[in-house]
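Listed below are the structures to be examined.
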Structure I
Amino acid sequence: MLKKITITAAIIACGTTAALAHVTLEGKEAAVGTTYKAVLRVPHGCEGKPTNIVRVQIPEGFYSVKPQPKAGWTLEKIKGAYARAYDNHGSQVTEGVKEVVWSGGNLGDDEYDEFVVRGTIAADLKVGATLYFPVIQECPEGLKERWIELPAEGQKASDLELPAPGVKLLPKLGN
């Protein structure tokens, strides 16, 4: 009897963990003024349905973005003006990728995958702050998972139900 209870508890715990799984970034910290490879881990679909579209909003201060194509998915780069100019190896950059969309794929609810964008973190962003990458997963029948919540001042991202994945900004080495 104890063995059955233990197995049942383990199954419930695993199911609960999967239900609470968030989109996360592989690299939790990055230095300002450096390039950063944002590996976004998508842990499941939507309520039993597969994910067919993944949208990533590129935060201000992350520029010269290049997304990684994925086999079986269509890649779209939505461009626009930055709020200000950024120095990219001596050239002023005033516009670039503001959102990346992978569509047409099929990420099963019982599967996970990674979606990657690479860019530069502006050197003048505040060390200790967190740079957030809001993500929306779209699934059949209009189902969506919106990982877009940002913590208010003094609030922890871990207190949010659907937090946007974020990377903590560190000082650039040598400074």
Structure II
Amino acid sequence: MPYKAVLERQGIHYVGADIDDGGDVRIGPDGRVPLDARSFDAVLSVQVLEHVRDLHAYFAEIRRLLREDGTLYLSTHGSWLYHPHPEDHRRWTGPGLVAELDAHGFTVEENVALVGPLATTTLIRMTGFAFFLRKLPLLGAAFANALTVFMNLRALIEDKLTPAGIRQNDACVYFVRARCKA
């Protein structure tokens, strides 16, 4: 729950839910959260959607938890290729993510592309090189850290050079603000 302290400092009541013991409440094997319906102003889903097998059940539970005027804040992978997780199911383009949310009862109010495709390839290479360098004795970690700084700066420049339409359609990560359809 990396955002809990930040949100609570803003006066927001935060309840974390997870499939293991990492949250305040545990999500059941059926995907249900043991909390009352219509009890939340907002749901925050950070880098989870790509791991969900049953999108219908996932989004239905979010709609159940949200108040009528509630907001879903969601981040997920776009075209990010490398993601070492044993259960990773899908990627989206910008329009594909909006269509997915629409099909599951949400109206997207904002869809922000966080990293474009050119910068994504730089970050993938950086990840691989840094992983290798960190295994080298003595100066490996220092070289990996320096490379990480350089490649992140390069990715920022590449994102500035990538046309907005390409970046929005084929981003590495998206951040979405959506509401339940009436």
Structure III
Amino acid sequence: MKICNIQPDYTLKLSIALSEDELKWGRAELANLIDNQKKKVVGIFRNARYDKKLPDTFWMELTEELQKQSDEELLFVDILSPDVPTRLREDMYEYAQKDLRKLAAFMASLDAFICGDTGPMHLASASGVPTIALFKTTAPTLYGTLKESDLSLVMQEKSPDKIAEEIKEHLQAL
């Protein structure tokens, strides 16, 4: 994908190099959380610093649009942080983990991960999960994800339904 007439260099690889035991732990952690349901699981991380943070109203609309546009039921896991200690909606799962390797192992078990321009974006990408990074104020050419399965999306004036459509198209193409 070309961004601002610059072709990302996919030869650069970011990997946290999780062991098979760590990946197994992450899969078990997710299975326990969602009670072994066989559905697509999308993680979201709502926190970000300063003007990179997106309001909860945006996240509500985006997750509703993703569900509406999906051909199957999606389960959402809200990844919590000290600054965001409660989940967005009651019908979402929540997960918090202070150990970054364990958090990465959990993220690796997700079907997709959506967040703003944050440290967890890079951790998720390094874990191997398809990562969708929403850029509100910073440049994805400088700070975006590096894997071909990732999407660094410039939000500009796009509505949540348009962003959901672009995410859906990206994930279907994988």
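Structure notes:
- Set I, II, III, criterion percent of Cα pairs over 26 Å apart: the highest-scoring structure is II.
- The maximum of distance in nm of label points 7 Å out along Cα→Cβ at positions 79 and 127 over structures I, II, III, that is, the highest value, falls on I.
No lab work stands behind these numbers, since they all come straight from the coordinates. The shown structure was predicted, so the numbers you read here are calculated from the model rather than taken from an experiment. Cβ atoms are built from the backbone, for glycine too; each structure is taken alone.
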